[in-house]
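Each structure below appears as structure tokens.
Any read-out appearing in this document is the output of simple, stated calculations on the displayed coordinates, not a laboratory observation. Nothing here was measured: the structure is a model prediction, and the numbers come from that model. Cβ atoms are built from the backbone, for glycine too; each structure is taken alone.
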Structure P
Amino acid sequence: MQVSVENTSVLERRMTVGVPVERIETEVNKRLQQTARRAKVPGFRPGKVPMSVIRQRYEDSARQEALGDLIQATFYEAVVEQKLNPAGQPAVEPKSFEKGKDLEYVATFEVFPEFEVTGLDTIAVERLDAEVVDADVDNMLDILRKQNTSFEAVDRAAETGDQLTIDFVGKIDGVEFAGGSAKGTQLVLGSGRMIPGFEDALVGAKAGEEKVINPTFPEDYQNLDLAGKTAEFTVNVTAVAAPKLPELNDDFFALFGIKEGGIEGFRAEVRKNMERELRQAIKSKVKNQVMDGLLAANPIEVPKALLLSEVDRLRVQAVQQFGGNIKPDQLPAELFEEQAKRRVVLGLIVAEVVKQFDLKPDDARVKELITEMASAYQEPEQVISWYYKNDQQMNEVRSVVLEEQVVDTVLQKANVTDKKVSYEEAVKPVEAPKAD
């Protein structure tokens, strides 16, 4: 077998492979012999058909099959011989495909980039340091109570925070528009659920009252036919209900699965959950900084095949998340290209860190992570047992732990500064950079 390789770009390779005719004929004859043992030809008993008849009837198909298998087999033999690491399937173009002659074909493909991760000592990481204090727990209890607010009917004018039950009809230039009418809608004033001005105009309304209001749709409203236009809504208020916060009692605690221990037991459980959230938030922010640093310090070119594959994966995830009748390939690829490139590049860099530093998932950390995740459930032992019986889930946990070990490895060499902050600041999501 003869092999030559041409570098057509940083990652693309054009490999020419020549396969001797003797090997081709051996493979063709092997298939014809297999066919002869099972072929049913009128006038002959099975297994007794002359090879000349078999060759006349089946040689073309046997040759096509042999050539296809040989291309696949010799391609992988060639890349091993040339020490190449293909990314994605090759595009194969036959050059010589004639019977009685050597087979020659050209395979064009991309390879994984070869690089060494550098610049770890240039990565700057700000590691937050926070703790959960009593005031944080008090604030969380208030949030939980507000999330479980009930409403009671009142005989007074509506105030911000009240829940109104309304019927409304919307018109623009005297004509009703699609989606502008509803009956029996429950609306909390101040929730921001309706367009600007709608809820404010209903403050002071009473049950049984009809109000005509004129809010304006925002200029960037998703329905371009309505954007920037002033509408007229006729609103009938059928009920006004005031918010009522639940008491901190056993009934309330039971909503969260806490059946004993009273207020102190509930506070302890809330604090434990907050501390878990805090650890995850700090770890996540450190990891994001490390990954951003690795990207900045190691700009690499990536195979188009990997990018396209990741774009397709993100399309499928988007359809699964948002539903609808749309098919993944109907979503524009450019919506996912930036995210796909970040994922692919980071995947290659992280894999190289694992290789360079000979990292392997630490069993103790795997066990610790599973225990941590299981602690959020009422019966953690069952959750732990489930993980250890599920190979796929265990492999996913090992991957998470290995990524954490990559982060730790980088932190040992990076410029790390610790910053004391409040719980609220530590768990607050990082704001995405604003587009220009």
Structure Q
Amino acid sequence: MNPSLVWTSRARGPLHGAAVIPGDKSVSHRAIMLAAIAQGRSRITGFLEGEDTRATAAAFAQMGVWIETPSPSERIVHGVGLRGLRAPQASIDCGNAGTGMRLLAGLLAGQAFDSELRGDASLSRRPMRRVIEPLVSMGAEIESDEGALPPLRIRGGHSLAGISCTPAVASAQVKSAILLAALYAHGTTVVREVRPTRDYTERMLEAFGWPIEFGSGWARLAGGHALAATDVVVPADFSSAAFFLVAATITPGSSLLLRSVGINPRRTGLLEVLRLMGADITEINPVVRGGELLADLQVRHAALRGIDVPEALVPDMIDEFPALFVAASVAAGTTRIRGAAELRVKESDRLAMMARGLATLGIEVDESPDGATITPGTLGAGRVESAGDHRIAMAFAVAGLVSTGIVTINDCANVATSFPGFDVLANGCGFDIRVA
């Protein structure tokens, strides 16, 4: 990564046109993983060409899986079956991908060989205890650095047993790691959640033919089955679309169409919150593909009002809070966020970094341990830090659309992990993002 990559963003006028958002990162990770351990040949279309997802594909190539790239955003995966992975000859580099590392920990816990998962400086500061503990309770042996931080050293050859558990943290990554380990376990595994989270893994396991039962906040499966190759169509990533939803909503005169966006109900909390605030967003042409609901989203400028964000929606929008902070900054009235302590252990402490950056631009943000109170005002010019966090960088690029001057954003290279070409696509819609 290049920490010296600096963007400037400024107001240019309304946003117009139609945009095709890159593929969903969460679905892309899972599609590669399940296709790799399925029996047969799977074709993945709409694959996100980001650094995180490429790191996951590279991990399976290290373990003997042949993955073809016939065209951009397409992968053909020649699955080796549940027990067909080979021991990697070196550590597996997950880059910046927390999803990749946590899900791989579950999948590798049941292998016959040892493995080690590493990440970049940011990922190496992210907590892994929440994943390690349930996997160890299934019989896995996993070592980490002090504080349960990466790298993760996973000892192979252990027999896993199904468990019934309720993770303390509502996390789709934790749930998915347990379910992936359960594929290799004797008996049945049941995961219950303190709050329902996105169900991408459950839907995709079903699409690959594994018997699984699941509903809102729970999932149950037994080991001893096999995955059958299937074709996967990856929807446009809602988390990436979120920046354009907020941008068109807060920029006067805007009307923007976002095509084929994934609107899994466990992912679209921001959509509900923006509508509660008064946003004008319409779903057009809804369709189900590969078990996932997609729709075109038409968004027009609307005056927003501040609200108390319902805590029940927090797990369904945890990656979209940086964009919401910007929307709240220009709404009429105070916005209060609670129950979002998870934001402190993402790629950065997103509560602290958004509060600090918005304060630089003239917005009052009062932090609490699990949230913040945002008092709206006039966004001014200033230089803000992204802390190498892709979502914070993109959020402040959106802020520049309605600022009174130039917003300068430090350390923007990590945007490529989830949204390569964000600046080019954004500028085509009416942003004014430049490399400083």
Structure R
Amino acid sequence: MDIFDKIKGMGPLGQYGKAAHGYFIFPKLEGEIGPKMKFRDKEVLTWSLNNYLGLANHPEVRKTDAEAAAEYGLGYPMGARAMSGHTSIHEKLEANLAEFVGKQDAYLLNFGYQGMVSIIDTIASRNDVIVYDSESHACIMDGVFLHKAKGGKSFVFPHNEIDKCEKMLGMATKRAQETGGGILVITEGVFGMAGDLGTLDKIADLKDKYNFRLLVDDAHGFGTMGKTGAGTGEHFGVTDKIDILFNTFAKSMASIGAFVAADEDVVNYLRYNMRSQIFAKSLPMPLVVGALKRLELLKSQPELKENLWTIVNALQKGLKEQGFDLGETESPVTPVFLNGSVPEAMQLTMDLRENYNIFCSIVVYPVIPKDQLMLRIIPTAVHTLEDVEYTIKAFAEVKEKLTAGKYQSDKTANIL
């Protein structure tokens, strides 16, 4: 067999590439980042960007980014942090981030996905046991797969089911006693697809009964949750019970990069052992300087988060009043669940984009059950109440069409 033989099938997503490329998959949103952007040369109201606080085009952010790029270029510093890519400005950002999220120390990471995989790989040896939530992000899953490839053991519990989590902890404890290893529990602060919160308070309570360390991916919680925006740990009041906190710059910070925060000895261990950072170039200076500005605004302008939640509350309240099922979301992530087939989902999405000028993400099987579709809306601080009102009205109309069976005919070829 030729190793390339399998590419003819294109994989689970790629098999739809020919029909959906450029529209449903790899669509091109162009223009200034904001609520209104261009899609296929037409302005659309955009609900699909994780620009929660609207910092992507904040004037102070744009100014800082431009000045930092002009001063340093995109190359500086050259080399990995451990060799020649270390600067006092990187250290300053780490110290500021650690203070903000209530941890002793923090370490910058080049990318969120890569960073989470590497954190798990570095912390969990083959003798250690991982317990994780079934709906964990793909980066967590890949970290777990890497752990298992080393000969490690893992146990998964059904999403947010604390009784099953405790059962898995019991099994993990027995396994750890056999191997002489420890236990790492992994979950998320905000689950980015459905918007519900991880049961951090209940998992933290289990620490009184079981000996484990807790790693939380709070990518969608950082900047949006908690009194100050420090995240879901702050929201639940369990920041001190989270042993390793992971956050990305790709959401509220509207940039590239990530960081991990923990006690000083844990961060120092990661700093000297994370292969993805030791053997990769340092985060470029404009991104570091830009992150400092973004963090400053996040802390000094609480109205950004307040504006976000004004939009979130109005949108979610209005959709619920129209009878929409939003699942269990308690965050800005707003999933709208509807009954329908994949072809109907495509027709509905095209109707929204072509006739209502609304662009949001569509999610279908196998991510969610068959005969169900989900429209995933991401509100931001720079949306308006007028945007909300228009969207609720449009959604009510397309729901009525879906129920009446008007999306059952296949007319996608006319658009794609």
Discussion item. Ranked on Cα Rg over 2.2 N^0.38 Å, for residues 90-321 alone, which label among P, Q, R comes first with the largest value?
Written reply: P
Worksheet item: Which of P, Q, R yields 1.5 for distance in nm of label points 7 Å out along Cα→Cβ at positions 26 and 234, as computed?
Response: Q
Discussion item. When distance in nm of label points 7 Å out along Cα→Cβ at positions 82 and 98 is computed for each of P, Q, R, which one produces 3.1?
Written reply: Q
Discussion item. Starting from the value 3.2: which structure in P, Q, R was distance in nm of label points 7 Å out along Cα→Cβ at positions 130 and 330 calculated from?
Written reply: Q
Fill in: Structure responsible for -12500, with helix-only ellipticity at 222 nm (-39500 (n - 2.57) for each DSSP H run of 4 or more, over all residues; to 500) calculated and labels P, Q, R on offer
R
Item to complete: Can you spot which of P, Q, R the value 4, 12, 15, 18, 17, 13, 9, 7, 4, 1, 0 was calculated from, given it is P(r) over Cα pairs in 10 Å bins from 0, in percent?
Response: P
